[in-house]
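Right after this note come the structures.
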Structure 1
């Protein structure tokens, strides 16, 4: 099983406080936004996954969103036993080496670049739709 932790950093104090208010007063909308981000990540990873039989590509999933302490956790994972060697690379029987595809790593890096703007846009839309 392959998964990657995504830690959102870089939000200024106002956005953090607003996020706490949203989580407290509008938790379902907040959860929907987090689930959408996880689904977008899954779709990106799936698109970047090498295809021989499509088995590996078709087995990317998004788990349930779970609150642990003050954090929400949602897992994007693949349950195919050879996902790790495809991600990170592996040795071959004849002593060679196959480079990893790094489909999860590349997808998470892209998400980290886009996420601050996405969150700002979501917060702006949210503020426009609700009296806070």
Structure 2
């Protein structure tokens, strides 16, 4: 049995938890007591390990997106900061609110609208307008 079977494979769930929580892949070798080169070799040799890491990258990216979305929402709606003694209110940010709405409800909030005419429009000009 090689070191991959002894060290890495049994640690898959802890690797998944660490990376999906936002841990950095560059910290894996130290966490597993392996060199960075050994880990690179395992990624090439074991496709299922590379697949695990790719899934974890996707999971971490989704977590980051969720955190940014929550922060943008908080900024767009305003929030309170401070301790029990002194609480300061941070008012809503109009730019953040507009950004949020343009992305979440583009049909109602986008700057440009595409207008589709159901029937052709007939334009008629008066005699004076024709002379111009």
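Compute distance in nm of label points 7 Å out along Cα→Cβ at positions 37 and 109 for each of 1, 2 and report the one that scores greatest.
Numbers: 1: 2.0; 2: 5.3.
Structure 2 comes out on top.
On distance in nm of label points 7 Å out along Cα→Cβ at positions 69 and 117, which of the structures labelled 1, 2 is highest? Could you put the intermediate results ahead of the total?
Numbers: 1: 3.2; 2: 4.0.
Largest one: structure 2.
On distance in nm of label points 7 Å out along Cα→Cβ at positions 21 and 45, which of the structures labelled 1, 2 is highest? Before the final figure, lay out the partial values.
Working: 1: 3.4; 2: 2.9.
Largest one: structure 1.
Output the label of whichever structure in 1, 2 has the greatest value of relative contact order in percent (Cα under 8 Å, 6 or more apart).
On the way: 1: 26; 2: 15.
Largest value of relative contact order in percent (Cα under 8 Å, 6 or more apart): 1.
Using distance in nm of label points 7 Å out along Cα→Cβ at positions 29 and 61, single out the structure from 1, 2 with the greatest value. Spell out each step's value before the answer.
Numbers: 1: 3.1; 2: 2.4.
Ranking 1, 2 on distance in nm of label points 7 Å out along Cα→Cβ at positions 29 and 61, first place is 1.
Readers should treat all values here as calculations from the given coordinates under stated rules, not as data from a laboratory. Not measured: the values here are computed from a predicted model. Cβ atoms are built from the backbone, for glycine too; each structure is taken alone.
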